[in-house]
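Every read-out reported here was derived from the displayed coordinates using simple, explicitly stated rules and does not represent laboratory data. Quick caveat, the model's predicted, so the values are computed rather than measured. Cβ atoms are built from the backbone, for glycine too; each structure is taken alone.
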Structure 1
Amino acid sequence: GWATFWHYTLLNTMYDRGLVDDGFMFEILQSHTNVVMQPGFDHPGYSGINPYALGFAMMRDIRRICEEPDDEDRAWFPDIVDKDWREVLDFAMRNYKDESFIAQYLSPKLIREFHLFAIADKHKEDHLTVEAIHNEAGYREVRRLLSKQYNRDVLIPDIQILRYEHMGDRSLVLRYNQLRERPLTDDAKEVLKHLSRLWGFTVTMEVFEEGRGVVDKVEVSPA
């Protein structure tokens with residue numbers, strides 16, 4: 001979003017000053033539009049939130065809040081209204097990661113414009129439940145859940161060394177802390193085989209789920 005915003009902003013400033021012509025800007029706008037296109041959830045080409053679209057929109061929205069805040073902005077972002085938008089954007093870029101940036105700066109206005117809503121993550125249910133929508137009651141929950149999707153700790157499997165049998169067979173026991181019964185991919189066993197070859201002894205991985213304990217176990221030995 002940072003690079004996209006400044007690319008768009010600087011080139012439009014150059015156009016306003018007569019430094020580039022119409023033909024140049026038409027090409028730029030066509031390319032820019034392709035980059036920030038966000039298909040709707042019911043569009044055949046939808047594959048999730050376009051990070052360029054969201055980031056660019058949030059950067060522009062922060063500038064709007066700084067320059068032309070409304071009552072809603074003043075209630076949600078009292079610390080940045082009427083501030084220098086360049087300083088606010090610079091601070092946000094230097095001090096926030098993707099997930100914390102969304103959690104801090106995604107506004108109700110953008111939640112409405114993107115028509116964001118949240119589906120309850122209950123894979124065992126035979127129907128879907130809309131947990132939060134783009135209204136007064138759902139803004140904070142939608143923002144929290146969206147920011148969580150960009151949390152690196154959620155995206156990377158939580159696999160830790162549980163114990164090493166140094167007084168026994170020197171086997172290594174790992175624990176995979178599984179979230180919402182989501183298993184690892186089929187490649188996991190091949191990775192364990194490779195680890196076992198490197199380790200030289202048996203490697204076991206326990207699949208642990210909070211509230212249920214160990215729900216599965218995979219054991220491999222060096223070939």
Structure 2
Amino acid sequence: ETQTILTIHSHVITKNRRIGVTHSDPRTWNLHIRDVQEADRGWYMCQINTDPMKSQAGFLNVVVPPDILDHPTSTDMVVREGSTVALTCAASGSPNPSIVWRREAGEAIVLNDGTQAMTYEGAVLNISRVNRLHMGAYLCIASNGVPPSVSKRIMLTVHFPPMIWIQNQLIGSREGQQLTLECHSEAFPKSINYWTRDKGEIIAHGPKYEPVLVEQMYKVIMRLTIKALGPG
């Protein structure tokens with residue numbers, strides 16, 4: 001192993017300007033390292049040239065807070081439903097950081113075996129047969145006991161074609177009464193939703209009809225209130 005002389009007595013030998021030495025009393029010498037860097041980690045030995053020679057060694061361990069690397073850490077992803085996805089989070093630091101995944105807003109992570117977990121530990125989060133329940137923001141959090149911990153937000157967007165259904169296919173009411181029809185749809189990117197009559201004309205908001213859309217991410221609830229039922 002290569003050894004480098006840093007100081008002799010009260011003189012600095014190394015060209016490293018961050019190194020200094022002080023001699024406070026006849027029996028004590030102090031080695032100073034300013035702006036400690038990770039490269040400074042290692043063994044340091046002080047030596048007294050007596051006969052016999054005496055020496056004492058100490059190890060300097062430099063801890064470094066975690067930092068998430070741009071590569072190969074994943075960026076925001078857009079995939080089709082049914083695809084396989086690998087979300088990757090790479091981090092540097094000393095000691096080596098551990099990686100924990102969470103979903104934003106406290107949602108559970110849906111694992112490949114169908115179970116759910118609030119956290120997942122590991123540098124790579126594999127998701128096979130992605131579906132709409134996996135869509136959302138994922139946080140990869142790197143920590144190694146040296147504050148602060150760091151995190152990165154990765155948005156997983158899942159595209160799938162529209163599907164539509166109604167809870168009650170047949171609804172009856174007396175003439176002149178008010179009636180509300182309800183229809184549910186799911187799609188992403190968001191679909192264009194509207195009501196039509198049997199001849200195809202689009203039903204607009206007016207004195208007789210009141211259409212309402214309630215949207216939540218990829219889900220839409222469509223309600224159509226008919227204010228006064230008539231034979232037409």
Item to check | Test item: helix-only ellipticity at 222 nm (-39500 (n - 2.57) for each DSSP H run of 4 or more, over all residues; to 500) calculated as -14000, pick one of 1, 2 | outcome: 1
Item to check | Comparison of 1, 2 by volume of the Cα convex hull per residue in Å³ - largest value held by | outcome: 2
Next on the checklist: To test your reading of the models, identify which of 1, 2 gives 1.2 for distance in nm of label points 7 Å out along Cα→Cβ at positions 18 and 34 when calculated.
Outcome noted: 2
Checklist outcome for this item: When FRET efficiency 1/(1 + (r/R0)^6) of positions 146 and 162 (r between Cβ atoms, R0 = 30 Å, to 0.05) is calculated for structures 1, 2, the one with the largest value is 1
Item to check | Among 1, 2, structure where FRET efficiency 1/(1 + (r/R0)^6) of positions 42 and 178 (r between Cβ atoms, R0 = 41 Å, to 0.05) as derived comes to 0.85 | outcome: 1
Checklist entry - Comparing distance in nm of label points 7 Å out along Cα→Cβ at positions 50 and 66 across structures 1, 2, which is largest? => result 2
